[in-house]
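Taken together, the values in this text are just the output of simple stated rules run on the coordinates, not laboratory data. Remember, it's a predicted structure, so these values are computed and weren't measured experimentally. Cβ atoms are built from the backbone, for glycine too; each structure is taken alone.
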Structure P
């Protein structure tokens, strides 16, 4: 039996196949157009369970659920954020800061689940940097203390490009810097990098003060993580499939 894990975003969808014990049977694929992808037609190994985490619009989410059920013949388990999530580790329960968890994107909650699973009993700052930058603060007692959502690097560049007359920067650098720029391209790119890194650094400081701990771990995911990580002074790990990891941990506790 195999488990199909799906992380459906606004612009693309990531899928991965694991055994029920967690072994990766099919490496992660990033799919822009699920309908044109051959995965459903060439499905190997046979899928017995499907877990879907989606932040897409309702119609896109419903279409994907119906397509998966039709093609694979398995019920799709749609995962939502919740007030608390128990983990398979003894006496470990993650508490959500949201009074109404339905207002929290499931990608953010699963990133928290994965982060706590990876670093139990540790203060964690989780950063998922893509179209938006999501930052989550979790103390060593597995309590989610809240977070931040800001536009991602590309979104900030587009805002300046579309909203100003002369600040026409249309490309990102191969690596990020927070040094003052001496031309408009560097001023924009380094300024955006500085804003993102500054908020991450402030989050680390806040969590350090609240947790009375100095060994804060940063866990990063998303397309810009490799460029941002060198600018972070705290211990940092990049986990590309962080949301899928959290989705598996959620399924492991709830359904196995």
Structure Q
């Protein structure tokens, strides 16, 4: 079994979760290793020369390499034990036993993130409007696509501020949603996380410190009466198309109706 490491958020300001990638001939699995490294003592691995994660000759070189070697040895040993005991095993088995040993999984019946989300929707739907229920379902779908696009795990064990910021990055950079739209989904997600924390599925100690995006105030500009009169008197006879556009716009102003009202005419 091959084992390698990378930082979940290498562009973060100070530190990042350490992630491990394990693979065999048929599959690959990436998951949180339960450690965090200071970014300035690690290579970004974006340059061709950066073949190792930990930088050389720093105060943390020995400590970080020792952590990586220990995790790598433990994972390979787990795989060997499973191979001897079961013959065949999955990479998920290796991960789950590893997480159990570092205290991230207390028992085999622990509720998964996806199961908790379904439970949350069913328990709360009666109190929601139809629109809010659609937002929750959309957020769930976005998380599914986020996992595929970023190759990141979304589980309670690895849900922290770094993952929160990675989700924000996905909305802004990949989906190119406006800040207000992104915040709408983030608020629905945080509401679910608070529900999960109350149920004991998730440790939400610093949840209130996870910030939303800043929203810019929208300025509404209205035409003044003399400007409307100028538009009415404007000679557009040379262009029938512009004349029709102007007339429809004036109808919207005078009747107080939106553009959609006139699209069927």
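Taking -10500 as the value of helix-only ellipticity at 222 nm (-39500 (n - 2.57) for each DSSP H run of 4 or more, over all residues; to 500) derived from one of the structures shown (P, Q), identify that structure. Label of the originating structure: P.
Here the criterion is relative contact order in percent (Cα under 8 Å, 6 or more apart), and among P, Q the highest value is seen for P. Calculating mean projected area of the Cα convex hull in nm² for structures P, Q picks out Q as the one with the greatest value. Each of structures P, Q was scored by mean count of other Cβ atoms within 10 Å over residues 143-150; the highest score is held by P. Given a value of 15.4, 47 for Rg and Dmax of the Cα atoms in Å, for residues 159-246 alone, point me to the structure among P, Q it was derived from. Source structure: P.
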